[in-house]
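Peer 1: Before anything else, here is the set of structures, which you'll find just below.
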Structure P
Amino acid sequence: MASKRKILVTGATGKQGRSVVNALRDSDFQLLALTRNTSTPAADSLRSEPHVQVVQANLDSEESLRRVFGDAGGHNAIWGVFMMLPYSGLGQSTEGEERQGKLLADLSAEYGVSVFVYSSAQQGGGDFEKSVEDVWIDHHGKYRIETHIRDLGETKGLRWTIIRPAIFMELFEGFMGKVSATIMRAGFKADTKLQLAAVDDIGGVAAAAFNNPETTSRQILPVVSDELTMQELNDTYKKVTGSNLCSLPNALGSLALSMNKGAKAVIVHFEGLSDKHTERRDIVDAQTARTRDLYPQMTSFESWVGKQKGHTGESQGDWNKVSLWKLLTGRS
């Protein structure tokens, strides 16, 4: 009996990586779940999955990453890679993220990886912006990684797929979700449309890419399930829960925007994206349709809120390295 093809998953103990693990649970792939610390409860949970092997490595360490490829069997042993990289934080340097992404992409090409799937970030429509100056500074690292991956496709034959998630619905979880919504309400124009995605859909789209490599090779796959104004977002939330998502005073949102350059930059970035999506509507719709053809089960915001209703999990008080204290002290 032939052995299962191996897929290396970075960020396996986090939201995106775990969504890939879940989406590929019933597949014919063996997953190598990469983590820096194999002794955490999250790593222990992954070990309970029969299709998962937990492997230890540091994305900053070429030696440890080479060990992962070597232990798996060397050249051509790892068939696929799903790469997501930790967010550096609002207004923080993306140089470390860029180094990590380029290193893993280089090693993937060197060791003969057949399918390389990179979870990047939403841009302004079209396959690629013309230069890094056209991209939000927090996404400079992602832009340069995307460019590097494309170059590896041309020079080394790396078969890549780039996933571009919209704003994660998980941003609106718990108390910090209400803070985020309040800041957005204070900052966005009333007619600004926000594109949204549920993190579980990242796993679904990544699984579709691995299962359809010929179709998705050298493709950009935006992950967008809804496009709503802040009023529509709040109305949908209230329809499901009976309460407002934007339930905190406007003054709190205005204060955060006045004290935190990073938060203000987020507003400017997404306002600009909304304008670009309007200008490039035909391209944006065609890209989104391409993704939906591969993965039709996108989670609407209404459906996502319904799943969250009554959820009693831990508060996401510092999700993506952003907290209320940081927002109000300008330290995010």
Structure Q
Amino acid sequence: MKFKHSFNVFVDNFGTIYKVLLYRVIVLLFSLCLYAAVIFPFLTNISGTTEFTELSSLLGSFGTAFVNLDFAAMQTYWLEIREAFVRLMEMLGSMTGSIVLTVAIVILVYLVQKFLLGLSNYTAAAMVNDKMAMHAASPFIGTLIKNLGKACLYNAIYVPLSTLYNIIAIAIIFGISAGLMAMGTPILLLIFLASTAMVFLIAIQMTFTSDWLPSLIYAKTTNRGAMVYSFNYISAGNKKFSETLSHYVVFVLIVFAMNVVAVFFTLGAGLFITLPASYVLFICFQFVNYCDNNEIKYFVDKNTIIKPDRETIMTREQFFKGDNQR
């Protein structure tokens, strides 16, 4: 039922997607200008080298073979790409200082971008909470301003932690891919195994942080309390961990499929809708999962209220204080 209720809440909050989209476009355009100012000079230095030109040509040929489903050619090009990549790495070894400086600035811009984008996620979560609790249509800008302090504090904690996790996850996927590549694993099997690992790593991260935002916004706890609650409720031996993880695996696959379809069938234009929709969908599931686990009633649309078997009865004062968390 959590799937059904999550999608119903998602549809009821569909208008939020366009507001999140506009905010994210503004932030991404600002970030893109900063990235271009940093990366373009670096790429100009290496784009004219023989090693880079050779690798680019091979990647283009591999892409053509992939589109044509020419698996024999894909395997051949893959071996040549590996050799060309080694030569490129040797060339880049002589540019260590420039690379370190560029990477450091790019990481800084990325953290600022992720922080600003995180503000929209917190705002969207607050809007979803208002819809589910009272079916109130809260304005995006007003909600952002109202929760700016809390959103900044949340992102100041969440962004570094999630970035660290992402680095570890990328290292794990890269290590798995490198190991399989060294074993001569066929390219299609390599892509499948790397993609599977990526799905589970994303789902694990979302499982551990699933109740963080709902605890902050609905239960009005501190960040420390929300983190402790989110981690404790899926602690070892708790059946809710496997249940929540399985839900997130399915949601991640749905989101991947939705965005892949948008890329290939709309030439990328559909990403303007599917990307912000992905964030809103995950937020809707977080709140549905939180309400169901804490036996809290909530709206899924204007005329439908989901009531648990044993509803948590609260006074008006307890409701506005958020005194409901178990």
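None of the figures in this text is laboratory data; all of them are computed from the coordinates on show. Bear in mind the structure is a predicted one, so any value in this text is a computation, not a measurement. Cβ atoms are built from the backbone, for glycine too; each structure is taken alone.
Peer 1: Out of P, Q, which has the highest value for FRET efficiency 1/(1 + (r/R0)^6) of positions 32 and 296 (r between Cβ atoms, R0 = 35 Å, to 0.05)?
Peer 2: P
Peer 1: Using relative contact order in percent (Cα under 8 Å, 6 or more apart) as the calculated read-out, with 25 as its value, let me know the right label among P, Q.
Peer 2: Label of the source structure: Q.
Peer 1: One of P, Q was used to calculate helix-only ellipticity at 222 nm (-39500 (n - 2.57) for each DSSP H run of 4 or more, over all residues; to 500), giving -14500; which?
Peer 2: Clearly, the read-out refers to P.
Peer 1: A value of 16.6 was computed for mean projected area of the Cα convex hull in nm²; which of P, Q is the source structure?
Peer 2: The value was obtained from structure P.
Peer 1: If mean count of other Cβ atoms within 10 Å over residues 280-287 computes to 14.4, which of P, Q did it come from?
Peer 2: Numbers: P: 14.4; Q: 24.6.
Among P, Q, the structure yielding 14.4 for mean count of other Cβ atoms within 10 Å over residues 280-287 is P.
Peer 1: So Rg/Rh (Cα atoms, Kirkwood Rh), for residues 8-79 alone, computed for just one structure, reads 0.94; which one of P, Q is that?
Peer 2: This figure was derived from P.
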